[in-house]
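Below you'll find a set of structures to go through.
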Structure 1
Amino acid sequence: MELGINILNFGPSATPDALADWARFAEDGGFGFAMISDHVAVTPDVAGQYPAPFYDPFTTLAWLAGQTGRIGLGTTVTVLPYRHPLQTARVTANLDRFSGGRLIFGVGVGWARREYAALGVPFERRGALTDEYLDVIVRAWTEDSVTYGGETVDPRPHPAASPHPPVWIGGQSAAAFRRAVRYGDAWHPINQTPERVRDDGLPALRAAAEELGRPVPALAPRIRLDAADPDRARREADAFAELGATHLLLDTYTGDPATARPPEEDQRLLADFAASL
C-alpha cells in the first residue's frame, strides 16, 4: 500500500516556497504521491474551512511538478462541474505530459452550494454534470477529435500516461459508486472509517460493478492523521491494507483553521507515522 500526503494549498502557511518545500518533503521522505484540494470561488462557507489564499490546484501541481521528479501529483478532489470539460481535459493532459505521466486525477461533485451559485453552475445538476464531463474528458484524453457543444475540436496533446492518468472518484452515494465503476481506476473515500468502507462502501461498489458488468475499482482512501491520536490512524491504515487498499492518503488538516499546526509539526508527524508502519 503506497502512502501519500495531502498538501494544504490554502491558508496563511500556503506560499509558493512552502508548497515546494512540502513536495520535496514528500519526495525525499519516500512517500509515493501528494495531493491538493480544489476550490474556485472562496465564498464565506468555503473560507470557514479553507481560508484564503487558496491556490488553484492545476497551477499549483504544475509548480510542484517542476520541483519534483518522482512522486505522483493529484487532486483530492477536483470539483468537476466548476470548469468547462474541454478546458479541464486540456489542462490535465498538459500537466500529465509536463510531469512525465505523474498526474492522479481525483474527481468529486463538491458540497459548496454558494460556490456553485457564484460560478453560475446549477448545484442540483452537479452529479449529472460530473458524469457528462468525465465522459468528455476521457474521450479528449484518448481520441484525436472530440465533438462537444455541436463543434468538433482537436484535444491534443494527449496525456503522457497510457491510456490516460488514473482517475480516482470520491463520494459515498449510489451515483458515486456507479461513477467510480464506469470511469474510475480507484474509489477514493475521504475520512471514512474502515468499518464503514468494509460494511457499506465496498459492497455497494461491488454491486455497482456487477450491475454495469465492469471490474471493481481499486481502493484508495484518505484518512485524517491526528497528532492527538496517531494510534487510531495506524489502526485504520492496517485495516485498509487488509481491505486491499492500493494507496492511502494521509491528511494532517484538522478541518478547523484555528487548530491548524505549523508545517514543520505536521511533517514530523507524517515522518514518524510512515516510519512506524
Structure 2
Amino acid sequence: MATFFQLLVSGLATGSIYALVAIGFTLLWQASQTINFAQGEFVMLPAFFVLAGTQILGLSFPVAILLALVLTLLFLGYGFKRIIIDPLLPHGVLPIVIATIALGILLKEGVKQFYTAEAMPFPALFTDRTLNIFGAAISVQDIAVLAISLGTVALLQFFLNGTKTGRCMQATAQNPQVAEILGVPVKRMILYTFLINGALALLASILISPIYLAKFSNGETLGLIAFIAAIVGGFNQIRGALAGGLLIGVIDNLSAAYISASYRSAVPLILLIVIILVRPQGLLGKAEGRTI
C-alpha cells in the first residue's frame, strides 16, 4: 500500500506538469482555433533560456528565470502570434498545424546545433529530501510540483471566472464576433491567451527540467503526451486538460510499476483510443456540433 501511495503521488506530480502544457493547447484552441504542435518545444526552450542566463551571462538563478520569462513572453507568446498565427489564421487550421510542426523542428534543431546536444543538469528548485507519509517515502519535490501546478490552475480559473479581463477572454473564446460587437477588444484578449500559454510553458519547463534534465529532445514526448491529455480530458475545457494530465501521469506510473516499463509509452495512446471510441468529446469536454 505504501508503494502504491508513493507511485500515486509521483504520478500526480508528473501529470500536473502534463496538465499545464495541455491547458496551453486548450487555451489556444478556445481563443483562436489554433493547434500548436510546437507546444512541447515551447516547454523545452525556456530551460535553455535560464541556462544561458546563468552559464553565459553569469546571472543568478532567480534573475535568469525573470530573463527567461521576458524572452518566453516575447518570442513564444507575442512573436509566435504575430509572425506565425496571424498571417495563417485566415487560411484555416491545416496551414497552422504544418507551420507549428515546422516551428517545433526548428526550435529543437536550433538548440541542438547552437547550444548543446547533451542533456544539461538544471538547478533544483526544491530539496531532494523525502517525507514519510503513511509509511511511504514521498519526495518533497513531488509535493511541491503538485502544489505549484494545482495552485497555478486554480489561479488561472479564478482569473478567467472572477475578473473582467478573464470574462472578456471567455467571451472571445465563445463567440468573437458577438464579443467584438459588445465592445470586447478581441485582438487583445487573444494576445493575452498567447502570453498566458507562454507563461505556463515557462513554469512547466522549470518544474520538469530538474527531474528529466534540460534536453533538446524533451519537447517530443512532452508535447505528444500533453496533446493526448487535452483530448482525453476534453479539448475545450481547462478542467478537462487538468483531469487528462493527472490521469495519464498516474496510469503511466502505475502501469510501469505493476505491468511493464516496456509498454509505458503505449499507455497514453491506448487511453486515447479508448476515450475517442467511448466518449469522443473527452471525459469532461462538451460536444460541439457544426451545421452544414
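Rule-based calculations on the coordinates, nothing more; no lab input. Everything numeric here is computed off the predicted structure, so don't read it as measured data. Cβ atoms are built from the backbone, for glycine too; each structure is taken alone.
Looking across 1, 2, the calculation of mean count of other Cβ atoms within 10 Å over residues 133-140 that yields 14.1 traces back to 2. One of 1, 2 was used to calculate helix-only ellipticity at 222 nm (-39500 (n - 2.57) for each DSSP H run of 4 or more, over all residues; to 500), giving -23000; which? Source structure: 2.
For the read-out mean projected area of the Cα convex hull in nm², a value of 14.0 was computed from one structure; give its label from 1, 2. Attributed to the structure labelled 1. Here distance in nm of label points 7 Å out along Cα→Cβ at positions 21 and 245 is compared for structures 1, 2. The highest value is that of 1.
Comparing percent of Cα pairs over 19 Å apart, for residues 157-268 alone across 1, 2, which structure shows the greatest value?
Values: 1: 51; 2: 59.
Sorting by percent of Cα pairs over 19 Å apart, for residues 157-268 alone in descending order puts 2 first.
Comparing mean count of other Cβ atoms within 10 Å over residues 141-148 across structures 1, 2, the highest value is found for 2. Just checking, which of 1, 2 has the largest value of relative contact order in percent (Cα under 8 Å, 6 or more apart)? Comparing 1, 2, the top value of relative contact order in percent (Cα under 8 Å, 6 or more apart) belongs to 2.
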